[in-house]
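For reference, the structures are reproduced in the following blocks.
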Structure 1
Amino acid sequence: MFILLFACTGPDTGEAAGALTPAVTLDAESETALTAAWTTDRPADAAIEYGGDDQYGDRVVGWSSEDGLEHAVVLAGLAAGHEWHWRAVSTGAATEVSADQLFLPRRAPPEIPGLTVTGDYDGLVVTPLLGSGTFVAMYDGEGRVVWWRKLADELDILTQARLSLDGRSVVAMADDPALDGTETALHRFPIAGGDAAITPLGNAHHDFVELVDGGYATLQYDTRPYAGQEVRGDVLVAVDADGDTTPVWSTWDDRQPGDLDQYPTVKGVGPDWTHLNSIVYDDGIYWLSSYQLRCLFLVDGEAGALVGQIAGPDADVLLAGDEGFGPQHSPIPTEGGFLLFNNRPLDTVPLWSEAVEFTLDMDKREFSRRSSYDADRSVFTAVFGNVEPMADEGRFIGWGSAGRLTVLGADGTPTWDAASPLGSAFGFAHPVVALSGVP
């Protein structure tokens with residue numbers, strides 16, 4: 001049950017307490033976010049101050065109109081089961097504040113488990129969650145659910161969820177057979193509540209990235225006849241703001257499958273040749289991970305041309321050293337190299353996974369291992385998995401189907417670890433600094 005109480009007076013600050021009377025709108029689906037909106041008679045900015053008591057202590061800046069008279073702020077990402085004090089604040093020629101108010105975010109449904117946590121992390125994590133239901137969930141550093149959306153009552157394919165580039169929505173990629181026969185769609189959920197914007201994607205799979213022009217890029221299956229069989233490759237596709245798609249590059253453009261006996265067969269389809277599973281866009285180049293070929297394709301987004309292949313058959317960027325990778329997910333370029341989630345470095349029992357950073361020299365066309373973290377070889381991720389840089393030079397690791405999250409400090413040692421209960425799994429997970437702010 002959501003509780004929003006309006007106190008008659010605020011703390012004695014010497015400011016114009018109670019001068020503002022914000023209109024409050026609650027996120028009706030999860031009751032984990034509110035939007036406060038108000039007007040001023042003089043140009044001002046907008047913020048919400050909040051905290052565990054009426055001394056507040058934290059502040060989030062929101063939106064103001066061009067003339068500085070209309071204002072709105074979203075308050076989200078707060079732990080449930082706790083009364084949060086907040087007040088609206090406008091600062092301009094004079095400071096005006098609202099009366100003290102209370103916000104009690106609703107607890108998550110029981111199908112979304114909390115996490116068992118060791119160490120400290122002051123950010124949030126957004127992740128697809130697969131268990132008794134299918135959800136997009138946001139966790140805080142204590143392992144508490146602070147925001148969620150439900151996509152299906154039963155287990156369904158939900159691979160990727162990211163905070164939008166403008167920070168106002170969560171975009172999730174999920175199978176959605178109900179959408180006029182299309183298989184996959186992007187669901188754009190506003191943080192502050194409201195209906196999701198849904199973009200059907202046909203046979204897209206695994207991953208997407210949001211582009212600065214308002215569109216997306218995603219992976220789609222590209223099945224063609226080869227050596228008397230139907231063989232499944234992949235195509236990189238751009239999706240514009242209207243949902244129209246344009247092929248950028250296909251694995252068939254530069255490569256051929258060769259001996260089909262080396263690839264697993266997908267029922268009703270045929271050999272699964274490339275199985276692209278991750279996509280990252282950086283400085284005009286798409287980084288694509290091929291699980292079956294154990295390689296990375298680098299594609300020029302404007303020219304639609306392959307500019308390099310790291311590892312695998314027909315590679316032109318080769319390993320300098322003894323330890324490569326594959327099968328793998330989620331390449332992310334770094335200064336002078338790239339990060340990679342290595343699902344199965346060795347076919348030994350027990351199996352284990354690792355997060356690796358490689359150096360990369362495109363002039364010499366070679367790469368080599370720089371560092372790695374494997375949790376003492378105690379965690380194996382059969383599906384998904386990703387590693388990302390953090391602002392403090394640390395690393396964030398999502399262990400995918402193993403249902404675990406880890407933050408490494410700048411020295412490569414773990415500072416935070418969170419585990420889900422047995423039976424729950426993550427898709428690709430990502431660190432988030434904050435949810436509150438501009439609606």
Structure 2
Amino acid sequence: MKRILLSIAAITVSMLALAQPHSKKLVADKIVAVVGDKVILKSDIDNSIVDMQRQGIEVPQNGRCMTLEQAMGIKALVLQAEKDSLPVTDEEVESDIDNQIRYFVGQYGSKEELERVAGKSVYQLKEDFKEGFRDRKLAQAMRNKIVEDIKITPNEVKSYYNKIPKDSLFLYESEVEISQIVLYPKASRDAEEYCISRLKEYKALVESGKKDFKSLATLYTEDPGSKATGGQYEITRNSKELDPLWLSKAFTLKEGQVSNPFKTKFGYHIMQLVSRAGDDATVRHILLIPQVTSYELKAGAAKLDSIRTDLIAGRMQFGQAVSKYSDDDNSKFNAGQISGRDGGTFLTIDQLDKDLVLMLKDLKVGQYSQSKEFTDERGKKGIRIVLLKTKTAPHRENLKDDYNKVAQRALEEKKNDAIESWFNKKIPGYFIKVDADYQNCDEMKKWLNAANTTGKN
């Protein structure tokens with residue numbers, strides 16, 4: 001059970017499977033397991049397997065047994081979470097569902113295509129997802145409660161490390177930790193007025209019927225995230241991920257209406273409301289980014305050069321400079337630290353953009369790079385300097401260079417043991433029933449044995 005139940009992040013409802021059309025009539029569903037008053041259906045297992053296959057995950061021979069064990073583990077955690085009255089709000093569940101729906105819309109290209117493929121409306125999909133998302137949220141909250149007081153000592157880390165066979169220790173590529181200060185020079189008023197005038201022209205073309213918004217967005221928007229879909233986004237009023245000004249604009253429009261040009265931190269926009277149902281809406285937008293000239297870029301570089309001089313002279317700390325001057329929202333509030341896709345601070349060379357690689361080429365640890373122009377993923381031009389904080393050579397894992405990584409794994413193992421111990425204590429207290437088709441699974445032995453000892457199977 002340990003292997004399956006340790007990461008609730010990997011425990012999810014099978015939504016990709018749910019969002020697929022069923023070309024054949026399904027056999028009548030049946031209950032394959034019961035934990036307390038929680039039931040697990042055959043369709044739950046079937047959908048999980050289909051979901052894994054659609055994501056390209058190899059399903060092992062005992063995949064159904066493993067999936068059932070996982071589902072039973074969730075139900076056990078949910079039962080205890082409900083008993084302990086752990087707080088999970090409807091708003092939290094709905095926010096998670098909205099994020100997942102947006103992901104699906106992005107995968108399929110539009111809300112209409114998602115609904116066609118699923119054979120259900122988005123509203124119906126959201127209703128279908130509620131129980132699964134609520135269970136996942138409760139299970140995660142219960143797991144967090146079980147392990148919240150678990151700590152790891154240096155002696156425990158050393159003991160964990162010493163148990164690893166030497167030939168099984170990780171081999172690490174060269175890794176770096178870097179921080180940055182980013183300036184986005186402000187475009188001239190003329191450049192801003194040019195964007196506004198172009199957006200006004202697009203608005204007039206749509207309103208006159210000479211052009212449709214989608215085709216204009218496909219041609220002219222500078223938002224890479226929506227160019228392929230004609231500027232379209234599926235949004236919800238309560239989203240925390242979207243620019244609040246941009247989001248609020250959508251809910252001031254009538255269907256078909258095109259907004260006047262408006263400004264956000266990304267640039268200038270016009271927006272059209274395609275449709276709206278309560279707090280959900282489909283919109284299209286066109287983004288234009290005022291272009292900075294070589295003059296503004298040169299001025300930004302001179303400013304960063306001055307900041308670099310102060311840093312080298314010790315007149316300013318790097319974190320202080322980041323807080324005061326940096327325009328990068330992703331690193332401004334963590335002293336300029338650049339994080340990897342997994343949120344970690346150590347980055348391999350292949351995780352850096354090519355310009356960063358060149359900036360680091362001749363830097364030594366503790367040195368500041370020269371200021372250099374770059375273009376970010378949104379197409380916005382900026383200037384930056386970077387600080388090389390640490391750099392490791394390729395090596396086999398050891399406690400001197402990799403203590404934090406080893407400690408994190410040791411802590412996770414300790415938490416895993418605590419979860420395992422918790423299940424061993426709790427399972428005998430639950431009513432457990434497993435369908436005959438699954439009773440020979442090795443993964444079910446612990447559940448069945450525990451239930452048999454108390455006569456609750």
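If helix-only ellipticity at 222 nm (-39500 (n - 2.57) for each DSSP H run of 4 or more, over all residues; to 500) comes out at 0 when worked out from the coordinates, which of 1, 2 was used? Computing helix-only ellipticity at 222 nm (-39500 (n - 2.57) for each DSSP H run of 4 or more, over all residues; to 500) on every structure in 1, 2 gives 0 only for 1. Each of 1, 2 could give FRET efficiency 1/(1 + (r/R0)^6) of positions 221 and 389 (r between Cβ atoms, R0 = 41 Å, to 0.05), but the derived value 0.65 comes from 2. Each of structures 1, 2 was scored by relative contact order in percent (Cα under 8 Å, 6 or more apart); the highest score is held by 2.
Look at FRET efficiency 1/(1 + (r/R0)^6) of positions 133 and 189 (r between Cβ atoms, R0 = 30 Å, to 0.05) for each of 1, 2: the largest one is in 1. Of the structures labelled 1, 2, one was used to calculate semi-axes √(5λ) of the Cα gyration tensor in Å, giving 43, 23, 21. Name it. The read-out comes from structure 1.
All of the numbers you see were taken from the coordinates with simple rules; none came from a lab. Everything quoted here is computed from the prediction, not taken from an experiment. Cβ atoms are built from the backbone, for glycine too; each structure is taken alone.
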